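What follows is a set of structures to go through.
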Structure P
Amino acid sequence: MELGSGIGSFKDFRPATVATDMHKSPWTDDVVDAQDLPYENGSVANLVMIDVMHHLPSPSRSLAEAARVLRNGGRLVVLEPYCSLVSTFVYKRFHHERTDLSVDPFGSPPLSSSAPFDSNQAVATLIFWHQLARFHRLFPGLEVRFRERLAMFAYPLSGGFTKPALLPQRLARPVLRLEGIAEFMAPVLAFRCLISLERRRND
C-alpha cells in the first residue's frame, strides 16, 4: 500500500500496489490519511511513502499508525530528502520547500503550519540520523532494517522532479557508477535517503 501516491508512479512500477492519498484523483484507489489509517491492527503487509513524511504535520502519528497496522514482519519503506552539508545549502537557497534542522521532528507539528503542502525537508534526516536513539525509544515496535544516504550527483543533475535536467541521458549510468564509488562521501553530498522499517515479530 502506498500512502500519498500523487500521480501513481509507484503503481506503474508495482501494479499490485493500493494507491492512496489525502484527496481522490484519477490515480488513487482510496482516500487515506497517513496519520489516521482506517485499517485494523496487523492487517497491512507493507507501506510505502515517497516524499510524504516531510509534508506530515505529525510524522510521529504516522509512525505510530504504521506500527499499529503493519503485520509482524511487515515494512514501512520511506524515500525522503536527506540534509547533508551540500544538499542543505542547496535546498535552503534553491528549493521552494522549507528545510529547518532546528525543529523537534517528533513534535506536532515540525512544520510552520498545517497547510496540506507545507513541508520541512529535514524531517527524515532528523528522525533517522540525528535523533535515531530517540526514535528507537519512542517506537520500539519498529526496527530500522535499512537506511541509506544516496543521490549525491544524479539527483541534483537530474533537476529533481520539476527542473530541467542538467544531465544527458547517456551519462546517467556513468554518474550512477561514480556514486557507488563515492559512497563514503554520502554524509557530505547526499540529497536523498531510503529507510526501511520492519514491524518486530515479537511485538
Structure Q
Amino acid sequence: MAARYNALIEPLQVLIYIPTLIVFGLLRRGTRQDTSRLVLLLLAAEWALLGVVFFLNIVAREHWSGLVLGAVFVLSGLFYAVAAARSFPPHFHWRQDTPSYLSLLLTAVGALAYPGVGWLLGREYPNVLTYGMMPGPVALFTLAIAVSARPAPRLQLMLPPLLLALASPYSLWAWHTWEDLMLLPAAVTAVGCWLAWRRKMVEAPTKDTIRFDF
C-alpha cells in the first residue's frame, strides 16, 4: 500500500519540503496572525490529503479500517482549517526554551527517524513511510507545531495526533509498521510539555490588577 501511495503522489514527496521549510522559517522568526494561518492550513492540507488519497483511495480497498481512518483524517483536516479561520489563531515560535527544543526534537523524529527506521528494517523506496505524506510523520509534525504555540502549548491542537498515537498499537499488529512505536513516546512528551506549563501557571503567584477600559 505504501508503494502504491508513493507512486500515486509523486513528486509530492519532494515538493512537500518546500512549504515545510517555509514553516520552519516562520517558526524561527515568530509568526503573526496571518502567517500562523499558513502553518495551520499546511497541517489541514496534509491531514485531508492523507484521508482522501491514502486511506479512502488505497487502504479502504484492502481493509475496512481505511474508511474509519479516512473519515478521521478528513475531519482532522477540517479541524485545522477551522482553527486557521479563527479571528485570533495561535502563534507559533521557536525560541531558546524547553518547548522549542521539544518541538525541534519531534520534528527531527518525524523527518529523520521515520525513514531511518524503515531503512534499517531493509525497506527501500517506494516501500517507505515518507516524511510529511504518511500518517506517523504528519502526526509528529503536528505535535511539534502544537508544542511550539505561544504563549503555551495547545492541547486542543494535539487531539488528532494523540488519537492516532492511541491507535498505533493496532497499526503495529495489523500492518507491522514498526516506525509507529515512536508515536506513543512522542505523544507523552507533548502532553507532558503542556502539563508542565499548566502546573507552572497554577503555581505562579497572582497579583491584584486594576483594568481601565476606554
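Coordinate-derived values only; no laboratory data. Only a predicted model underlies this, so the values are computations on that prediction, with no experimental measurement involved.
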>> Starting from the value -6500: which structure in P, Q was helix-only ellipticity at 222 nm (-39500 (n - 2.57) for each DSSP H run of 4 or more, over all residues; to 500) calculated from?
In response: P
> Given that log10 I(q)/I(0) by the Debye sum over Cα atoms at q = 0.14, 0.17, 0.22, 0.27 Å⁻¹, for residues 134-189 alone, derived from a single structure, equals -0.54, -0.67, -0.84, -1.05, which label among P, Q identifies that structure?
Replying inline: P
> Suppose you compute Rg and Dmax of the Cα atoms in Å for every structure in P, Q: which one lands on 16.9, 49?
Replying inline: P
